[in-house]
Structure 1
């Protein structure tokens with residue numbers, strides 16, 4: 001811990017000497033936007049300026065689900081189930097959007113690092129075209145077969161008949177989700193992370209205003225019930241996408257799309273799709289492994305499942321800042337490789353990894369020492385609290401290595417090497433985590449605690465293997 005503190009102090013000192021500004025001024029620059037060249041400025045400052053808006057952007061994305069369920073919960077169990085089942089269906093869209101955003105980040109950041117804004121803009125336009133085409137392919141069957149999809153997911157007939165328009169609207173309007181992911185990736189990878197944050201703030205504000213109005217029929221608005229939540233969310237994201245297009249086509253930022261860039265390039269689109277496959281599978285592999293974890297834990301009762309869900313929600317929320325740091329590392333890798341600075345790219349990743357490990361290390365101490373306080377915020381049921389305590393405390397023991405793995409994975413993705421983290425995920429989650437969780441939970445008497453121990457082991461394996469291959473340096477030679 002002393003070594004980590006010394007490294008943190010050294011990096012903080014570099015940041016202070018380099019900027020000659022207070023932390024508050026640096027924070028305003030990060031949120032307000034900066035024109036600095038991230039391949040030239042001090043790495044500590046570069047990470048700070050990129051990570052702060054990325055962290056806040058990820059928190060804004062999580063607010064969508066929280067706001068929707070907060071208002072929909074007042075409509076009853078069927079409405080909650082409709083939203084929950086639809087969210088399960090939407091994981092495919094999120095996975096595709098995540099994969100395309102990874103591919104977009106790798107290509108656009110590389111062009112920016114090469115000081116080639118023309119091809120960066122051209123690549124950004126191809127990413128938008130690819131996302132639009134894929135979203136249409138999902139939207140058409142999503143609207144036509146919304147009832148069948150609910151039935152396939154096990155929804156009751158009452159939910160299907162009263163709530164089928166909710167998935168129809170969400171799936172039919174998935175283009176706004178896809179474009180929101182992709183265009184924000186364009187801004188982030190170019191170094192304009194503050195713009196992505198503003199876009200998400202706008203989307204959330206509109207959603208927060210429209211949700212109660214359309215769900216409950218406030219003022220002149222019609223009372224649409226759960227369907228109103230879908231309309232509000234889609235409208236909020238849709239207006240945010242319009243704002244994104246305005247900034248891309250009329251703005252004066254790093255990426256400026258002009259008519260000369262608006263020509264379809266099959267080569268770039270195919271490259272984007274090839275890179276995105278790895279990102280899509282990374283997401284699906286991780287998501288599916290959590291589904292298996294729930295299935296195993298469900299064998300130990302409702303309290304165990306409830307405790308798991310509360311514990312995981314707390315853990316995911318505290319991991320959002322770490323994802324911001326990891327995304328910053330991915331952008332810096334792409335830009336520095338483009339600038340022919342592979343050693344600087346490696347230093348950026350290691351600096352981000354140290355920051356991340358310090359951050360999550362401190363959080364883990366809090367959760368290990370007093371998990372009951374945080375679980376009891378969400379429930380007063382003693383059995384659920386006890387189960388949640390086991391979940392939160394046990395999984396927190398692996399936080400430092402989670403931090404390392406997150407940064408390493410995004411470093412590969414930022415370099416355009418989506419294959420390596422996909423294979424590592426496959427090994428860690430499917431070959432190790434799932435079978436080990438079943439064995440520890442059911443064959444050793446550890447029950448749900450065995451699942452949490454398996455998660456720690458799998459994440460540790462992932463992080464160490466990723467670090468090993470990162471140090472090998474093959475990713476530096478990746479051409480995108």
Structure 2
């Protein structure tokens with residue numbers, strides 16, 4: 001089967017494609033699960049693999065779709081025989097079965113199949129068993145948006161377990177379960193008793209790294225501007241694809257968020273309401289964490305709810321959806337309490353600037369709002385967004401400085417009594433503590449940062465036997481005077497962040 005209208009190349013994902021290719025080339029049945037937030041490129045990854053990934057072709061970026069030529073002499077990639085099915089959002093099991101049947105009949109041209117009427121999953125799976133047993137090479141079957149296909153219940157998972165154990169794992173079959181509702185995919189698929197220990201590959205597809213996201217933009221775009229897009233969109237491919245590169249950063253933000261029919265005006269509702277059945281409580285937590293990182297008890301107090309009740313579950317679901325993250329502050333020890341913070345760049349921007357002004361934007365006043373109010377607030381917000389972005393990508397930052405293999409723990413440090421906050425600290429196995437200062441300024445960072453950083457260092461509870469590694473992350477670089485001081489051991493600019 002050929003999946004049409006996708007790019008011959010995608011950005012990044014080399015490791016994931018190699019892992020999928022390895023499982024396809026095995027001589028046994030393979031059960032694979034792929035999950036991650038919406039818009040991160042799960043379906044594109046699998047479709048690219050099925051269309052182009054079997055010949056070992058590397059992944060890369062190509063912004064223009066170009067169909068593979070069939071002219072003699074041109075390379076045609078190895079094409080996997082496969083069947084793809086996608087669940088229907090908010091539909092019950094009978095509707096899912098009917099839709100699945102129609103997709104099955106459209107992909108397999110069998111006269112007997114065309115006359116068949118399936119009313120249960122058992123009937124469908126019996127047919128798939130017989131069909132796969134007749135194939136002379138490995139076949140890929142993709143169940144996309146699996147949580148919808150299962151109608152958010154565990155019954156289909158249990159049935160899959162029976163067919164996998166008794167039929168499919170003996171066949172030359174690669175079954176891929178793909179889903180965007182992480183709470184379902186983790187709790188009811190990966191952690192289910194039915195399928196426990198049966199997956200040969202689990203891919204939690206994350207956002208693109210900064211160096212990969214840079215490939216969406218032409219060299220003419222400055223590193224500073226590209227980084228600003230990442231502070232708003234993160235490394236989400238779908239969002240980066242919608243940027244019009246001939247426009248400036250401000251023009252794109254106004255066009256995508258603040259025009260009357262802006263493309264992303266309803267995006268938050270789409271991803272938020274799909275993930276959660278009680279969106280109001282989750283939204284309240286998002287708003288609370290938008291102001292500052294908080295502990296469980298502080299979140300509960302803000303919401304006037306018991307921490308032992310639903311708040312803890314709400315926070316876990318938000319973590320699984322990758323909207324927030326829980327950090328154990330550095331130097332807190334085993335008894336430390338996790339601090340919850342917003343981690344999704346898009347959600348952070350939307351809830352800060354768009355959600356409070358949505359009625360004005362829908363009424364057509366968004367452009368005036370953007371020019372007269374939002375632009376003034378955007379510059380200081382981007383500085384805070386950089387701190388969050390760096391903290392979200394802690395291991396990537398450690399890789400830039402060649403000590404990722406030595407990291408024992410990393411996170412922020414907050415002490416209200418001493419009035420000190422450091423957003424990223426690494427405790428390393430080589431008896432070193434790396435302390436990062438993060439500065440986003442319109443011009444090169446000057447020597448004024450040194451006394452500020454010194455004051456923070458004096459308040460940190462670093463043990464005397466540890467060396468201190470001082471790091472400055474300054475996208476727009478540093479002044480010659482600061483560089484000549486040689487005060488910081490490492491200085492990371494936008495160029496290091498985007499081109500490593």
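Here, each number is a calculation from the coordinates, and none is a lab measurement. Bear in mind that the values here come from a model prediction, so they are computed numbers and not experimental data. Cβ atoms are built from the backbone, for glycine too; each structure is taken alone.
Points to keep in mind about this one:
- If relative contact order in percent (Cα under 8 Å, 6 or more apart) is computed and equals 13, the structure in 1, 2: 2
- Structure with the greatest value (metric mean count of other Cβ atoms within 10 Å over residues 338-345, set 1, 2): 2
- Computed -0.48 for log10 I(q)/I(0) by the Debye sum over Cα atoms at q = 0.08 Å⁻¹ - originating structure among 1, 2: 1
- Here distance in nm of label points 7 Å out along Cα→Cβ at positions 42 and 418 was derived from just one of the structures 1, 2, and that gives 3.6; the source is 1.
- At a computed 0.20 (FRET efficiency 1/(1 + (r/R0)^6) of positions 106 and 298 (r between Cβ atoms, R0 = 41 Å, to 0.05)), which of 1, 2: 2
- Structure responsible for -11000, with helix-only ellipticity at 222 nm (-39500 (n - 2.57) for each DSSP H run of 4 or more, over all residues; to 500) calculated and labels 1, 2 on offer: 2
- Each of 1, 2 could give percent of Cα pairs over 18 Å apart, for residues 234-313 alone, but the derived value 57 comes from 2.
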